[in-house]
Structure formats: structure tokens, C-alpha cells
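Below you'll find the structures, each written out as C-alpha cells.
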Structure I
């Protein structure tokens, strides 16, 4: 199977049964697939729904044995392609999950209009003969490494986002922090907000957004550092970094929140290591992992 066949546009099929007899095609699509109203409207407006290979009239009744197929419209992003390393951890026609290296923002911004992961993914698309609109499901700070999820179509984005809202997605990070955490496990439940709209820093604020981080100690080091695993219940900007700093254990290398320590590592020692979810199309339970990068492993060796 070549790359083009492997990553073709998403196609959904349903074979009409005897029990479905007489139901309009439109009703069957709504009951058999979980397309959002927005996507259904787009599919109806374009020529994307077929019965037995012919353009469908959605109001007509379906017959047993009919094959209803939906082909998503081709879409693409228009970021400048750049030769930035893209390391896939999982990929199929609906999702691309990569192990992001530190030093790159995810998406172009005013401050970083180019040299982003989106630019690297555009180049990766050209190299693998693909075309899709880049839809980031999650975000990682510029100097945080690890698992970054891209949906290749709007249905996958809608389904994945829905799972996140329903807490069906587990996101685990690993951090090296300053100080020795005494409790083996704990929960930080503190609301987060933006104290100054002109500055990027977040902080614990009474009127902030509810934010919950669970932690588990993986290893304590005699030199006064702790390796800790974090499970996010919410996903606020800088959540892990602010929460850990607030309770007195800033992430090593985090210059913004009090953990700067350049002799150990030149960025915050924070890595998105694990992700579990249900595949947005097949419903299969998925687990993906990204091993700790070399600079965090080196920092751990230094504090042993």
C-alpha cells in the first residue's frame, strides 16, 4: 500500500438492512453516523453523499442492500512548508499524532508567524503525498515536548473534542520539579486566570477558570528534585507549570514560573508522554506514548 492509498480522504459506508427498509437516506445517515449538524449541512450542500456510487437524493427511501457512502470534501491548509522534523507516533486517514520537539510553537501567531509545527506538518504532507486541513486537537507550550494530536477532518475534530469535554481522554505528562514532594499522590484544584492581559503569565485567581491537576511521584532524588507524573482533568494554558509552582515545586528550567536552572536543562522539563482516547471513527480504545526526550533524561542523570 503506498502513502497516497493509506492516507486518502475519509470515506464512510453503510449497507442498508431489511430493518432499514423505507427509511429516507438522510434519516439513516443521521442515525448510523455521528456527524455534527455543521458537517451534515456541508455534506448536503456539496456532492459528497452517494447511494450505490451515484449522487444521492436524501429524501428518497433506501432499499436493503443499498450502499450509502459519504466522502469528505478535500481540504487543505495554506501554511508555508518548512523542513521541521515531524515524528509520527500514530497516523491513519483520520488522525496524525506526533512527538513534538521543544522549541516550536504549535500554530502561527503574531509573535511566531513561521517556524511552527504547522509549517513542519505542511512539509510532511508534501513528502507523504497528503492533503488535509491541519486541525490541532490539543496545544503544547513552545518549550514543552510530547504528544500533539492533529485531526485530518472536521468529523474527527468534533468527536475528539467531544470526548475531551466528557473526560474520556486521558492526558499524562512527566515533569522534573525542584524540591522533594512529600506525598506520593495528590490533587491540585486551584482556579487559573490571567492577572495581566498584557502579559503571557497565568496565575491562581479566585475568579479564574476551574483547573484540576492530579500528580503521582515517580522518583525522588537526594539532591532535592522529584520526577512526577501529571494527569490533567482540565487543560488550561500553563496549567501544570502554574499549579506546581504555586504549591512550591516549580518545573525545572521554567524561567517564567521560578524553576530556571540552566545547568540542568535549557527549557522547562515537561513532556506530554501518554494519551488514551477512543478513535473518533472506529471507536477503538487507543493508547499512545512518547518516550522522554534526551534533554530530560540528561537532567535526570545530573540530579541522581
Structure II
């Protein structure tokens, strides 16, 4: 796979180092030599018919520009350096990033694509092809087919997801939201079955919503025709939004957790957990609906404004 490196015109030092590295015909020849093979300094010097000291000088400039990597290797007379090309293609954006214009990164996660979970009966997973595993058996949540689930439920516990963080590393996230369709979980269904459902982002408690019930008195708008009447049918669309001044649930303030507290840019992913606290007043489980299930045709959506 090609290794591509991008630069912006306002990255002055990096662009100048790159320009310096590419300004020499000898250094361009070195990059061509390293296209297929890694070579030690002596081999490069011999192929170009130039002194080893001059070769080392040119390689140092290429290394400073991030175009080659040099690693020490044991040699017949002490150590030598093995040189490897780091980049296949370069792109220079000649426009400066406008920090006054907001951009948004978003990702949609299938409900079955969780990275860890803790569940208890009643529990299960369902896809457009039917049940995954066996209802009320915890092992079903670890089957590889779980990735196809569009609907899952458990009477307690949690599911946790890791969303890719596609925000450029030099940017600062001002707002993060997580949106999903969900409701409580009771055997069959119960319209008055309360559940305290909490969302954690990067391990931080971002607030709890008390769902009023497990809804099944009417068929969900998108539920498959083979899904039985008398079971959960749909949920409510809820959005946890973390801003600079706190966390909001569907626009209402619920927590003093701010976006700066989440340390979003520390890792290449954002960790989102959905579930019941063990000491919650109403441990009423939860149902999570994805695309083609419930009332809303969406999976779990993460959005970050930067």
C-alpha cells in the first residue's frame, strides 16, 4: 500500500525541509535507489560513485525531511546504517487551513460492532437474517456474526464501542455528540419499565437518561415482518452532546462534563460505553436499534466538530 504524506503551506519548517531535501539531483537519485530495496550507506555510495561521507550528508537531509529512515545495523567493521524509503507520494496543500470555519467528522457504528460488553438475560441479538446465536445466552454476544446485528438487548450491563478518530491531529475538538435509538428492556415489553441509561465517553460519565419504558404497544416503523408482536418494537432517538460548557441531552443540560475533559485527541479512537450503572435506581436494561430496525433508520452516530 502506498505511503502518502501531506503537508500544508502553513507548516513552514516541514515544507522548507522538504524543499531542501528535494532540491538536489543526488538526493533524488538516492530516493530512486531506495524505491525497491533498503540499502546501507556504503552500497548507496558505491552505486552513485560518490564518497560515503557525502552520501551520509545527503541521507541526513532526507531523514530530517521524513523521506527516509536510517537504522543502525551490525557490520563487519562496527555498525552501519540501513536506509529505507518512508514515503511513496507527497501532497502539498497551498491553502492555509481556515481555523474560523468549522468542520465535522462523523462515523456511524453498527450496534453489533462493540469492542466489549457485559450482558445478562433477557438478552440477545437480531439481524435482518434472524436471531444471532441463542437468546438469553451470553456466549451469543461473542460470536463473530454479532457484527451483523441491527438490534440488541440486555437486562443490565453495557456495550462499548471504539469509534475511529478522524479529526486531524493539529485540530481541537469543540463539540462531540453521540446519537442512538434506544429504550428499556423488560421481558416481552412494558411501557412503564424505567431504566437509567448512562453514556460514558473515554471513561467519563456524561450523564444518565431515565427511559420511561420498553416500547411494544405498536409495531416499530422499520421492524422486520418476522419480528414477533408482543416484543420490543422501537425506541426513542437520544443525543448526548458534549460542549465547552457541559453536556446536553437532546438540547437539555444534564452534566458539567465539558469537551476538554474528554481528552479526545489523545488516542486514534473515541471510546463510547452505553449501559446501566450497577448502583442505578432503575437497572432496567436497554435495547439498541440500528439501521432497518425500530423507528429511525440509523446506527449509532458519533460526530465531532473541530
Structure III
């Protein structure tokens, strides 16, 4: 009988420019590790979280109600009427608040671990919906782009009504260059960055974004990194958010001038992601992004990574 399960889930980038809340891409840059264990110990509390305990040395909320993985475990415990006590051990690897799906990686790992621990044999769409609950802890709302990418790996397209997620395999030569600025990000940063998005948009702007989004999907289907890169253009969300990232325009222009195929904000930022091919001078592109941030006296870390195949489960 399985008594504990460890899951390592990858970081991700969401939106890919025009695909707001719809597109996600798993990245092998960073990983979160979640271990769930059944326990017969009495976990007493005067909150409605009886039976769930978080154990971690990382700087994350210890109250399950405020914790991404805790929210997922609590919801799944209730939904599937699990009586056993559960201990959650969290090892954070994805930097929180930098647009790389930190909360989603923990949520995805928790959902997968719960499914394996209790042998629920859930389909991927159900798992993604369970993991999406965890996004309430950081974003204040449920959205599925990052959690779907962390759960399934590769490139994902989320359809909400009716709910369905499609996974596509990325081109073999696609490489990402991430510039992670050395900034202090506010707590609930995702919630703040979502607040600046316009509530209404011009039909002409919507048409541009739809065209670019369709071509990104075509690029993944055709395994055409150049087409993907050329289509990483967003005229709605990126313009509304770029002022939150010091030096963004300089970072983007530098990377494009250095040969990047396409550049945009990674998720809600402040990281900036460049889409490239293996054959390109990736060090040159990374250096150009670093110079863009240094022009506004902001340091940054450059991570060159590939799309991730998905999480790893160990029971």
C-alpha cells in the first residue's frame, strides 16, 4: 500500500503573448517538489482544515488555507471523501512572483501526488481543474494555463466552456531565454498584474491577437519555431503590463536585435522570455537582455532552458 508520493513539477510560462489565460508552456528551468504522506496522527485545529498539515522550511504560508498545495489537497480531500490525515512536504524550486508559474508548479504536483496516493485514476482534465483551485492562493482567481502546462508538460491550449485542455509537443529546436530581473516583487503580485488589464478592447486589437494566437498554435502543430516566434506579439495585455517592468522595452528590443524570434512578458512578469532556436547565439541574446535591464540599473539572471516534458512521480 502506497503511504507517500513525491512529485516534481516544472516551471512554466503562460500567455506566450496573445494567448492570455489560454496558452501555457512547461519549462525545464525550475521545479517544485511536493511529497504527500498519509498519516494516522491526530492533526487538530480549530479551523476547517482538520487532517492537513504543511511541513516546510521554505518561505511559504504554513496555513493550508493560504497555501497553493494546501488548497488543492483540502479540495481534493473533500471532493473524494478522503478520511486519512495528510502531511504535505514542500520543497520550492520555482522562484515565487517572477512569472514562471511558481504557485502552479506546487498545485500541479499536489494534485498529481494526491491522485497517485489514493489511486483515484483521474483523467488529465479533472486533475487540471483540481490543481487550478490552488491558484486562488496567489492570484485570487482560478486560471488553468500554468497548472495545465506543469501537469502535462509541453505546450497547452486551455478551453474553458466546455472545459478541455489540448497538449502539443514543442519543436525539438525550440529554446527559451529567460531574463529574471533582480527586483523585489510584492506579495499577491499576480493579482496586482491582473488588475491593470483593460476590461474592454478594440475589435481591431482583438483580431490582431487572435491571428497571432492562431499562428502560434499552427507553429506548434507544424513544429515551426520561426512561425511561433514571429507570432509572439500581443497588442492588448503586454502594453498594459509593461510599465510594471523597469526597462522592458529595452530588454525586448535588445533581444530581437540580437536575433530572438519573439519576446514577451513571461506570464504576469516581471521575467521576460525570448523564443529562440538551438542554432542561434543564445549567449548573445541573453547578454543583450541583461544589458537592457542594466540600462535601468536592474540586475538580472539569465536562464537558457527548453520546454519540459512534464512532472516526475515517485511512489
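Laboratory data are not the source of any read-out in this text; all were calculated from the coordinates shown. This one's a predicted model, so the numbers in the text were calculated from it and none came from an experiment. Cβ atoms are built from the backbone, for glycine too; each structure is taken alone.
Ranked on relative contact order in percent (Cα under 8 Å, 6 or more apart), which label among I, II, III comes first with the largest value? That would be structure III.
Which structure, out of I, II, III, was log10 I(q)/I(0) by the Debye sum over Cα atoms at q = 0.09, 0.14 Å⁻¹ calculated from, if the result is -0.43, -1.00?
For log10 I(q)/I(0) by the Debye sum over Cα atoms at q = 0.09, 0.14 Å⁻¹, the value -0.43, -1.00 is produced by structure III.
With distance in nm of label points 7 Å out along Cα→Cβ at positions 96 and 280 as the yardstick, tell me which of I, II, III scores highest. Kindly include the intermediate steps, with their values, before the conclusion.
Numbers: I: 1.4; II: 4.9; III: 3.3.
Sorting by distance in nm of label points 7 Å out along Cα→Cβ at positions 96 and 280 in descending order puts II first.
To which of I, II, III does the computed value 4.1 (distance in nm of label points 7 Å out along Cα→Cβ at positions 88 and 256) belong? Label of the source structure: III. When Rg and Dmax of the Cα atoms in Å, for residues 160-231 alone is computed across structures I, II, III, the figure 17.0, 51 traces back to II.
Taking distance in nm of label points 7 Å out along Cα→Cβ at positions 80 and 184 as the criterion, which structure among I, II, III has the greatest value? Numbers along the way, then the final one.
Working: I: 5.3; II: 7.4; III: 4.2.
The structure with the largest value is II.
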